[in-house]
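Trainee: Structures follow.
Every read-out reported here was derived from the displayed coordinates using simple, explicitly stated rules and does not represent laboratory data. Quick caveat: nothing in here was measured; it's all calculated off a predicted structure. Cβ atoms are built from the backbone, for glycine too; each structure is taken alone.
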Structure P
């Protein structure tokens, strides 16, 4: 049976660090929900048409592509709008995972799904790995990485299931509160 690791965690917890390491050190295939979500809203896609229909052409950049920053401002401050957007994107993402999993012959595959639990995609995986750190570390990391105000960073953090609830569903918890090296050692142990 194929081992399908569902890698999740809160925003800014270190999912990318872990997935990059699994791909480079272990040559595991990594499928990323964020990449599929970007595909779902690419220029000319049905999902982009629905988004434009809902929010108007101001949601697009001059070249017609989605203004992701503007959309983020709308959906991260309004749970109902975020839910509507996820209902447009998640079926596409799920479909892409299915087709890639059918195609891949590797014994172990990693699915990076930030909203694994929230989106009800746990049925796609055989085990759940949660990367965690403190909410204070999350805020600091996403503010630095995404150049966000405290208010916008907090809104993004609040839009996700609290990390404790993700940890409660985890088969493996990777604590990213100290060094990168310590985190990668935890990954090595979890994979063995």
Structure Q
């Protein structure tokens, strides 16, 4: 079963399916060591990795495992990041949320605005009961985004990531349908 990637709009952002034209922006985003300092894999060093990412996006959609959207700022049309739901399980009505934004867009509420739109789609269209997210325990800004959206920190995965020899812990967050208040979360 396929899961068509949605096109969603917010006041300041356009969330859309990826195209091949996004490869350069994806490479710039994922090759920035500062942006990925809390990510679970090292920065990209080969531009071909962007094409593999786009292939993976199409595969998870075609296989019905999730959807990832590119995020463009409406004011200038620039690509600023992406957000996605993966590990979609229609039987359990669950999925995992993830996102990455370029450093220039941090602190403007774009991650919260994007995730709110994706979560609204997920709960309304996919009829999810639970969305999970994980963040490195050092990534206080991302934890703040999740808490603003109503996620509850449920636990810590100790030493669950080793990237470039750096061992880190992750927090697990969960958001249940009955706790989701998209209007109140604004």
Structure R
């Protein structure tokens, strides 16, 4: 089985790439520089130097793969990437996995994947993208939208940023938080 993967050198994408390779998948990692190509090659993936906006190349790669996993979501490039891979996936029954975010559900208690989306402006584009993709599901393209919680691990992720932001200059350490500090976040190890 072969998978076309974006974001293989990113925090989440690297974890996905390593898991796919460990499970015996052949991974083609879309990269945009030689350093990234060297990194994914060293991990056991096949790098492909191209931009996510390189429509013909990306479409061909999607056609050649057994599925596409897009972890390099980007407000500026998602529309181009999705437009490029869609022709290679429609009527193929190949899966397209899109990485969204827990933030698209907005604030609330006991959020689940069945909760209505209520994204803040900063991630509204991601929710619109996911909705558009899900509208294509059933048109021959299998769409899976993954909206992970707060991703952490290996000394990285948002929780690490909080630890690094603790103000230790006073008698008591202070951790600046938005709100009253009672919020709870779902976390997932990378």
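Trainee: Suppose Kirkwood radius over Cα pairs in Å works out to 16.8; of P, Q, R, which structure was it derived from?
Mentor: Derived from Q, not from the others.
Trainee: One of P, Q, R was used to calculate FRET efficiency 1/(1 + (r/R0)^6) of positions 116 and 156 (r between Cβ atoms, R0 = 30 Å, to 0.05), giving 0.45; which?
Mentor: It was calculated from structure R.
Trainee: So, one more: Identify which of structures P, Q, R gives the largest calculated value of FRET efficiency 1/(1 + (r/R0)^6) of positions 28 and 164 (r between Cβ atoms, R0 = 30 Å, to 0.05).
Mentor: Checked P, Q, R; max of FRET efficiency 1/(1 + (r/R0)^6) of positions 28 and 164 (r between Cβ atoms, R0 = 30 Å, to 0.05) sits with Q.
Trainee: Identify the structure, out of P, Q, R, from whose coordinates helix-only ellipticity at 222 nm (-39500 (n - 2.57) for each DSSP H run of 4 or more, over all residues; to 500) was calculated to give -10000.
Mentor: Of the structures listed, the value fits R.
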